[in-house]
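Peer 1: Structures incoming, each one as structure tokens.
Since every read-out is calculated from the coordinates, none of them should be taken as a lab result. None of the values given here were measured: they were computed from a predicted structure. Cβ atoms are built from the backbone, for glycine too; each structure is taken alone.
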Structure I
């Protein structure tokens, strides 16, 4: 194939030929034909001399994981495997959500068996697996009048496979020091008045005035001939199951703003976070704190089928949860809560804290979850966690015009439905968290810590 330089050369030679032909009395068409022949001959020679574009070897180096919002660099090593000098432009294409920074194409000149590393800076904009698409090589001749380019099939063959897994951003990790500090207080590792009593036996010590008489171990007291009191600690090795609803409602976006009083607009809601991403963030914070407390953490992502079912028995296993949740996406289906309850009961034989991250949608919960709740509540402690949509509050507060009043009435009806669903869940013995995105993850973890402190987990 020819480049624009061939057309420019033809225009120059044709103009010169016409000018000389008019001086020498030759025809203009003859001059144009001669110019065209010269350019064609040079272009063909240039194409023949160009190094074969397909005779390159490619390999990649770099990280395979990155947290959403961070930046990584992936290197593409290009080796000239031909016997000619390679004058080429290499385009390393990625999917748009990988956030590849310019330049997308790299000009290079390589002698035979020479290797060069081309850097691609990636800042992913979405969770999940972000694959490299295709590497295209365009090899030019010395005059750059013509080039050879790899075909689509050959480009696919020589492109080294590479997938960058984008992990959840986990913004609530900034709350970990505070939550872990409270956990240490509950476990009695810090001596404060807020020490949790717990219900798991720890040790024996001499009875002192002020101890609960119900804690006296009478058999140990008889052996030692003085009163001995039991020491308790908060329960360890308990089970926490985080259930992520990945049905259609999890795809809705919730407006998040740094300023709590900032108005919610259509633009801010469109830029907001999906419910599923906010639920993942809260689940990661809860799982991290529970793992530090020595509890077993299970994570389940489900709608009409199970997408993730993974356990973290120790702090070292949390990276597995992070990697598994990276690829979870909402599905445009109605969640089958009967299947959810069956999976939970099948996963957790012992009593556990089941945190269901979903939405307080009257249709979905009223028709799907409430009928099967008794089977779940009878075996486990259940917490339903939903992100509150501030758009409803903003619409309900608008009173400036007649249209706003009608809109506010509809919003008030929606809020009333949320309150009705919350009351129905609480009548079944279910705890409910309905908080804005800024406080959602913290409130869910605080509920777990409160259960831990009271010995009701």
Structure II
């Protein structure tokens, strides 16, 4: 092993306790982006990240303003123009913590238990940001950087609206990079590293149904005034058929059928029906006929109702009701087209006894990355060095809007990895980060960065 790599690894390992204490400090900041009550804490979190980059003596560190929360930008330029430029993406904001009574401890008072660090943001994704900072520090304190680096850490990933795309457009010249390292992903298990090469997109909307001008006594008007909750329920029920397929005409037109090669690859991954039921606590599996549960979550679109509001416990026909509807889309599906297809479908289904509106809340495209890029190869070799096994290449059913925006606006691919484990409770109570895996993740990042240094000689 070359001396620079060995020195960086030894430095990281001897400073793990300090890195962990820094992460604990980071986790105490309740940077909940979806709640304006935490505006001050959002600023504290952005400043915290910027201060860590300044401590590394970066050439340039600043907070890029947006119409919402600032984006932290840090830049280190090497005098060698023949080496790659890496963008490191992350988000310092966190998801809400409700329901609080399901947490074993204060979500912003991190604590260690059985090799896990508990606290909101520990895995998603303050722990991943800290791993990147730790790896960069370990290299910078022991050798010349073998690459140019640009940190871009946003503060609205967990909220809407999101202004990250505006930053990419406004600062496109200074953000020019060869690729982006995105650690907002995870592992298949403590000994199962992964590289994501595909993500689903999304489309969010709200369906509003309005009946009478006010709530009405059900004894006086029941049977003559159409109940908006009943209408809403029937409309929602009609969005799927008995085989689990979405009934909206045209919604599958741009969906690419799974290839035999992908189906074989997915079948080799350690995902079983039993494991799915264990993780979810559901009594049985449901979904589109003709596809395995794993295939349904990554290569097929899905439609879910996340929230319904209407009526009250009083004995009355409610005036209105609404549902929050969320779709996960696969590459080639356009969220605005999907919205229009659903709107057209509803227009033919809603009875004339109510009025209605479908409100578009936002959307993003799915993406597929080039698995044969030198960046993916460098990461694959790094993970194999640390874990002793080649990482699995997989697609995810989740959405990371920044990945699609980076590809669309800056035309760069992302290498997507992470060090959180299944069962880390992302967005749920008792979120946790497995520290032994996190430490190995820092080592993997160090190997990855040095692997990139060899590309200029190829």
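Peer 1: Tell me which of I, II gives 27.6 when you compute Kirkwood radius over Cα pairs in Å. Walk me through the intermediate numbers first.
Peer 2: Values: I: 27.6; II: 23.8.
Computing Kirkwood radius over Cα pairs in Å on every structure in I, II gives 27.6 only for I.
Peer 1: Taking Cα extents along the principal axes in Å, for residues 214-317 alone from the coordinates of each of I, II, which one would give 75, 38, 24? Numbers along the way, then the final one.
Peer 2: Numbers: I: 75, 38, 24; II: 62, 34, 19.
The read-out was computed on structure I.
Peer 1: Who wins on distance in nm of label points 7 Å out along Cα→Cβ at positions 182 and 342 among I, II, i.e. which is largest?
Peer 2: I
Peer 1: Of structures I, II, which gives -1.01 when log10 I(q)/I(0) by the Debye sum over Cα atoms at q = 0.14 Å⁻¹, for residues 110-277 alone is computed from the coordinates? Mind dumping the intermediate values first?
Peer 2: On the way: I: -1.01; II: -1.18.
Answer for the origin of the read-out: I.
Peer 1: Mean count of other Cβ atoms within 10 Å over residues 206-213 computed as 18.8: which structure among I, II? Spell out each step's value before the answer.
Peer 2: Details: I: 10.0; II: 18.8.
Source structure: II.
Peer 1: Moving on to the next point. Once relative contact order in percent (Cα under 8 Å, 6 or more apart) is calculated for every structure in I, II, which label goes with the largest value?
Peer 2: II
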